[in-house]
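So, here come the structures, one by one.
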Structure 1
Amino acid sequence: MMASQITYQGQEAVECGLCQNPVSFFCRRCGVNLCDSCLPEHARVKSKFGHDVVDYASKDDDDVCLCDSHPENKCSAYCKECDVPICILCVSIKHRSHEISELQDKVEELLKEITKENDRLQSFRHEMKTLLDHTTKQLSSLSTIYQKRKDEVTARGKEWHKQIDNHVKKLHQELDEAKKKNEAVLQKQKREFEETNGKLDEMNRKTTQLQKSKNVKEMQKFKPVIREQKTTKEFTQYRIPTFNECKIDENYMQTYFGYIEEMQERKMSLLEDKSIPDPDSGRKVKEVPSVSSVIDTGFPADKNNNRLYDMAVTDDLKVWMGGESSELKLFDLQGHLHRTVTITWYGMFICMYNKQVVYTDRSDNTVKKISDDDTVVTMFTTGDWKPKGITGSASGDLLVCLHTFDQSKVVRYSSTGTVLQEIKYDSQGQPLYEDPFYIAGNVNGDVIVTDYKKRKVIVVDRLGIFRYTYSWKDNDSFGLSVATDSVGHVYVTDFIGDKIHMLDRDGRFLRYIVPEGGIKRPRGVCMVGDGEMIVGECLTGLAKRIKFLEEQT
């Protein structure tokens, strides 16, 4: 019998869902109104989720799903055949021959899908917040940055006399227009990030609300909404214009005085379908790490006795060594020499890329690789920039440290030399590097650089946004090379301190690694397995294989 509004003791009352008596109770689990007489009978009804009976006055009307056929009744079941929530009357009338399930089963099914979609959106939110903060900082410092560029132009203009006044005004105008354009795109980008974050927050609020609800209709209505909520797949980076000076020539102002390089943009992928492993808390670093083998690389010494510079580990756990010689040498971990290749420059900066050893050649500003027949092949040139540290990234690109005059940067290249990303400034437009030296990538996409002049480790995320720096407490310490392991730990060779600094993936110092017998003037470092590294002593030319983690029990 359908429940209805009736008059009871001078006031409107609601009928019991099972009879015509005034309602006194409400079963939250079954979504049905009950009177005093029907309560005991209802309690005997078997339910997968049990019963949750409360005083009718204390029920939450917003936390219910009303039946379409009997609007005065709460839904307590779900018709799988009709794909609708139904009340207890519908079970015995309209849907009697249909397959029926408890409403809570459908609630849990819908919430599982909605929660999954919400988790997808919320995992994206952290990266969006980073981008929003980065863009906000760029906007706040935009005037200072552009004023600095104007000052550069003006200083250049003072070297010239009256004949360049008009040209200075023209460049100022270009900067003003560039600033407006830059500010407009950053404002637009900021609004888009704020709008996206707002939508993500709304999805989260609605999901949280539904998690406390049993309103299947609202869940069904919200399910396609949250599923269709899109997330940004790429982020546009805008490079601040630079003032490029030229030699003075009265006849060619545009060519030789200087010009404003237009704002550049490159598309960067935001989301990566890659899980980052957590550090293995069950493994401990040995108090005294052991040296399992020593490789004598045999490189000659320069006037400062430098011999061994860099190393790179192959997939089959052999190690390419580079030093004060126009040769690269391939050793196994027991110290046996397998291969020697003549190259065009010292083996100062090397890495593995697509299973081939790659090195930077500062004599002609190129990146070169060794082919299978030991031929040196030029991959691409770096123009006027001197290449130093190099590493292959998890995304299949090459990251190269570059330096020229008083400028430095890190560039991400494709295998053919296409510039994919340029990392040069922080969010305030200040140079990140003075002299980037060695470089490594981490499992979370971070780009880790040791800076020779700053004597710091400088880390940005994969979008080029500054994350942290690590510097030495001891003024006599000096970090040169850097490596990372499979769980994101960072290892930096301390050339002066004769030890290895071990950091977590966020740049927090964990401990020093000093093997039994010590290590002298460490420079190159590579991981060669779980809890093992190989470290090169620059002055002796020896490479030591160090086991630094305790055995698992």
Structure 2
Amino acid sequence: MGDSSTQPGPGAPRIMEAILLLALFLCGIPAMEFPVYRMQQYSLEGHTHGCKSVQVNAESRTLEAEILSRRCVLMRITEFSVERWSRVLAQSVAAVLILVPPESPAELQGPVQEFVEREMEILRNETLFPVYFAIENAALLDMYGETRSVSHSLTSASAWEVLFGMVMGSGFQMTTSEVQSKPIVHPVIITLEGQLMGRGGDAAELPSVVIVAHYDSFGAAPYLAYGADSNGSGVSMFLEMIRLFHQLYSDWRTQPRYNMVFALTGGGKFNYHGSKRWLEEHLDHSETSVLHENVAFVLCLDTLANGDALHLHVSRPPPEGSAQWEFLRQLQLATQSPPSRGLNFSLIHKKINLGENFLAWEHEQFSLRRLPAFTVSHLRNHKSGMRKSILDTRPRVDMRRLRRNTEVLCEALARVLYPDTTKGNLQNLQIFKGALRVDEERLSATLNWLASQPRSAQLIDRTHPVLSTAEHLFKRHLKDVRRHVFKADERHPEFVFYDQMKQTMTSHRVKPAVFDLFMAVIIAAYLGVIHKAVQNSGPAYNRFVLLITKQKRR
């Protein structure tokens, strides 16, 4: 057996535990990791937009701090304002992390409404510092609360309170990986096309009604752009129309003397690039396209699941007696019928502004090629923030209104395709009922599926489930189904997308630099006391020995 004096005493573990706790206190708690989503970064027609940087390595502060330079600014959407964002831009911040509520607020008002309306302005110009979004949870809110307390203490009127807050407060060092964003190699925009052929001696000579909807979504962060209303509602209605009109066209006795062309377009939020390239392929590179022949009109579906109004947006008023004018008339009548009573309808005429970099509505791409076209939407103005917002989520969609709007548009279309139904006593005939009724459960399931996944154009590739599933439905109900894959020009790309849209951010609890100075002063004072005690220990020891000796003699 060894000498027992070399074994640690019973108090050693407690001493080691105290030292370990002190080390943890000084060095910080274990790091917390959480997913973050970078703000959009893309180039369109030579103009760069969004966030250029990726890397973050800075201490956190909230807007309560007066000095934000070289800090990672934490803010919540519920406290957003133009003045605060301008203040962030005015200072040389290192990064911004915006906390997004897990569910959109029931009412968009105050700061939340202001964020929605200003969301696209944030992307208008290139931002040099990285901007990230994160979904709020308990841990992030705790971190935000502590950072806010520290930031608030730094703005105190009392110098002592400021010093105390700097010493006792804890900050967080926010870091991401050191990678930089790069252009996505060979990005594509894909458009699906299918047809229903009308009854006639030569179907190619029949007039065609073209139904269009773009499937991609948009928002400040691609991975948070679920686009439930814009344009998940339009795609849901689009697919339901395919199912219903397929049933009418499948029986020769109910086949109208119109062809129907369905186009599910990509790049809708990027100046409707999928529609533009699809038109070029049909009109410039094909001599037998249905779009070369008699196009009655083009109907674009966009944002149709809310509100109590339907607005028909046109670039030029339809001439009286044309198929476009007849659809306008029938749509107005359909909104006045009992099943849809209370639904307001209006025609909004807006000329195409060729001086703008972005078109307002999808029908303008068709109008530029001299095709009669319009867009139907519950939005009166194309500048509505909800068309391009990360807060456009499934809870904000009203399925009852989407079903009603689908019924109204289907009835109006059917009255154009079957002109005999508008004569005599058949004027109030309701076609889509019974086996042909609009299926709200199917609409809801489709919208739930679309709104469960981000559909920003950067994230859509050839194998994306939205495209594969839609293509399956096309082949089930339509004929001559085609997939058009459009690539950017290699020399002068019309669009450039960038990667690193999703990152993992790490937060380490840290003390401010002044805390190191404070600890250095405390340690120096402690060592000074020990040094003084050691120097004076001789006389004190002699007095102690003398006292003990006297006690023994007594």
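Laboratory data are not the source of any read-out in this text; all were calculated from the coordinates shown. Given the structure is predicted, the values throughout are model-derived calculations rather than measurements.
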Kindly point out which one of 1, 2 the value 245 was derived from, the read-out being volume of the Cα convex hull per residue in Å³. 1
For which of 1, 2 does helix-only ellipticity at 222 nm (-39500 (n - 2.57) for each DSSP H run of 4 or more, over all residues; to 500), calculated from the coordinates, equal -11500? 2
Work out the source of 23 here, i.e. which of 1, 2 gives that when relative contact order in percent (Cα under 8 Å, 6 or more apart) is computed. 2
